[in-house]
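Listed below are the structures to be examined.
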Structure I
């Protein structure tokens, strides 16, 4: 087969990689509870209530305007929004695999075999976290695609396209500002020729960032999403935990030395394109450390830079083997070594991450928690009365399916809790640390779904305090201040109700004599 034929066969080979990726994603079959938060915003927007979680409360408790704008027409049309969101995520995942091919081809040496262009896409298709989050219903795959495409345009010399994609990154995730900064900085710090012309290109994402900030200030009264305040505290403990998050990912996959070596090699290389990709990877990793990692399973925050990092791994391995083939008469030996290295990397990406507990958390959420929270939401929709409300952690599926006014006890959709200053920030479960139980009681929700939405095989016993016991210390930590006074005892009563599935939902319900003070 000639080189031209091998190049033409790459799209077919890449398309074939999408088949195992889809099988991989189907095997994980994950839906994130946070996806329902976004869908609730999209539904309220489609129904004319505005870009809000609760009608009348302007709080930006989401991180992706792009994803909401994509899902609002789906909600308006009355389609199965979570199904559409999952399909869009899978399409974005496949497109990312495809985009990694030309990115690899541009960065490989001129003498490299076109087959090396499939190295990064194959590892991406094998990566368990990438496959898990593609159908999860969130914008993770779309943002990863936009990041990959933006850097592909940049290394291809298409500055205007890269700038437009950077603008889309800004609208899709807060980390998009990091992508913009790296791409613009890499371009403007390059050769002086036509620097003014390139500056005009990068005005596009800068204007996008300014427009988004102006909208946030006008509509929500804040320059950044409320989730920023809810999840960050600016402490060294939080950054240390972020380092641990990156380290856990490395331990569960290819290992920290193999993650860092290609990036450091690329920074030291004479190729400005490799340096740009490496800078993007490091900047996105640094952002993960700064926010303290993520409390959700399967390392979603590590995915946006993953295609770029895998491309750099492929470039380094290809150059090492090419050098070895020139220095030593290896013949087919170099190919054998390359095949062994590739197979080993596929195995470590494919294997479930077991060291950090992420895979076990995924399994429990996928098989038990998210389906349970959906059933609870449907029960509340059927049995609640007009004007009823709820307070819970988590807040996604239960609020989406119940349709009730919902108060997030973690503050993602609540300005007061999100802005609390807690000295313990960075020491608990990432993104699930801020709380104010007495404030929640002051809002008088009809139902308090304590204990991570407590569902048991048998009803809880009335008269115990707390009515819902705590076995998980992280759950207790974020809800313990519900009991700092006797208010919950005076206002609420414990109830256990059958869900119709052989299970009982246990919660605190506002006593009838106190319903007039709810709000």
Structure II
């Protein structure tokens, strides 16, 4: 676990956050208990998988949380231990999150697109003793991948597999977690004694950046609480809402707004393991979904699916978009086709939602803004010298406040490098004023490609491409895509015969890199444009691609 010396927390800030009600003494488990007491039969989770739906009410969710918590204890998990979970949006996922919080364990969500290279790095860095994966999903053997990592990760004691675990000699999830009534062996009083404090570390979530390695953002129960509150605060959500998430719940947006937020509100969370806009609209009609959330590609797909086959989507009031830019025409199309008000949100794994447009904001503002900061976060735009930018001037976006993570796991040096005077965190994004008290993201100073709301670790992709024998120089840059916002292009100066795109993709596959990080376009050049000091001028390449 991260030690206190690795965490960047000012005691005066903590006292102020708590005094203002931005932090609290409760955790999500207290929220769960209250919801189960008030409305035990109210649906908490509606999980769609392979054409079937599993509905869990709050009374059952509380029982399952205690059962799964006992199952973790039986595997030797104790307060402060990290539990790594890589799985799709299945009903077991939010229960596991709650079970970790129940006994003070730290959850380490890993997106299911990650493969052996990324998962191996995360397991080694966190020294997780327990990793939970599906046997297989969408044609890929996660159990086989995990089994292949056991020798290289000596701290990994338990490979827990949902599905046919016998093939891979893992712990059978269904038998160990679901069938055994561990709540009788580990009664509530025992679990209560393990309950974490609200300022204890609750989550380590890795995000890709420009350093060539993933960085694990360290969050406490309180920083997650503050990060979650942006949507209820700005959108007036309550226990009567039914909330759908298209993104993975192992992504911070999914974790916060389709797990933490519904439990906190006592509302209903609806999710599906494989994105299909037709299924999403069927769920809106059948379950009365009131708010949906996802990056711009999810909204584009939903609009197209509704145009192709009309459903009754009158319950849908809001669609929250974040992760990629929102084309202005979508604001009106969301209203015309889905009957939903579009909300723009900006945030990061490190701090959740920081700015968003409010319910009732005029469409023209939503089309040209990424929103205003919530009261517990501050944002400022500065030039290269740290001076505040004026008017429409574009500058570096800095933030600080109650939802900011407390560091990068075992890499305080990387986190310190992102901090400026008085605790301001450099987001790596460029922004300008929207003219209405909010911000508009204008680009990125960090070298990222954001594909469908997901960061592509450019530096790591480039370093692996450099190992191809026919690549002399390479730069990976973004090019615009109508559906996903951006895709990655490899611009290669070859060594001899130029490689093909398929050859480069097979090369990355052989090195264990996730498919969603592969370049989807290849441009061959004689030389890459450079500054006099030898730095590649990526802005020149982006301009050529555009």
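No value in this document is a laboratory result; all are computed from the given coordinates. Every value quoted in this text rests on a predicted model; they were computed, and no experiment measured them. Cβ atoms are built from the backbone, for glycine too; each structure is taken alone.
With distance in nm of label points 7 Å out along Cα→Cβ at positions 153 and 217 coming out at 2.1, pick the structure among I, II it was computed from. Mind dumping the intermediate values first?
Details: I: 2.7; II: 2.1.
Computed on structure II.
One of I, II was used to compute Rg and Dmax of the Cα atoms in Å, and the result was 24.8, 88. Which label is that? If you can, show how the numbers build up before the last one.
Details: I: 24.8, 88; II: 22.8, 70.
Only structure I yields this read-out.
Work out the source of -19000 here, i.e. which of I, II gives that when helix-only ellipticity at 222 nm (-39500 (n - 2.57) for each DSSP H run of 4 or more, over all residues; to 500) is computed.
Numbers: I: -19000; II: -8500.
Corresponding structure: I.
Rank structures I, II by distance in nm of label points 7 Å out along Cα→Cβ at positions 73 and 241 and report only the one at the top, that is, the highest. Can you show the working numbers first?
On the way: I: 3.9; II: 3.4.
If we compare distance in nm of label points 7 Å out along Cα→Cβ at positions 73 and 241 over I, II, the biggest value is for I.
When distance in nm of label points 7 Å out along Cα→Cβ at positions 353 and 425 is calculated, the result is 1.7; to which of the structures I, II does this value belong? Spell out each step's value before the answer.
Numbers: I: 2.4; II: 1.7.
Only structure II yields this read-out.
When mean count of other Cβ atoms within 10 Å over residues 65-72 is computed for each of I, II, which one produces 24.8? If you can, show how the numbers build up before the last one.
Working: I: 20.6; II: 24.8.
Attributed to the structure labelled II.
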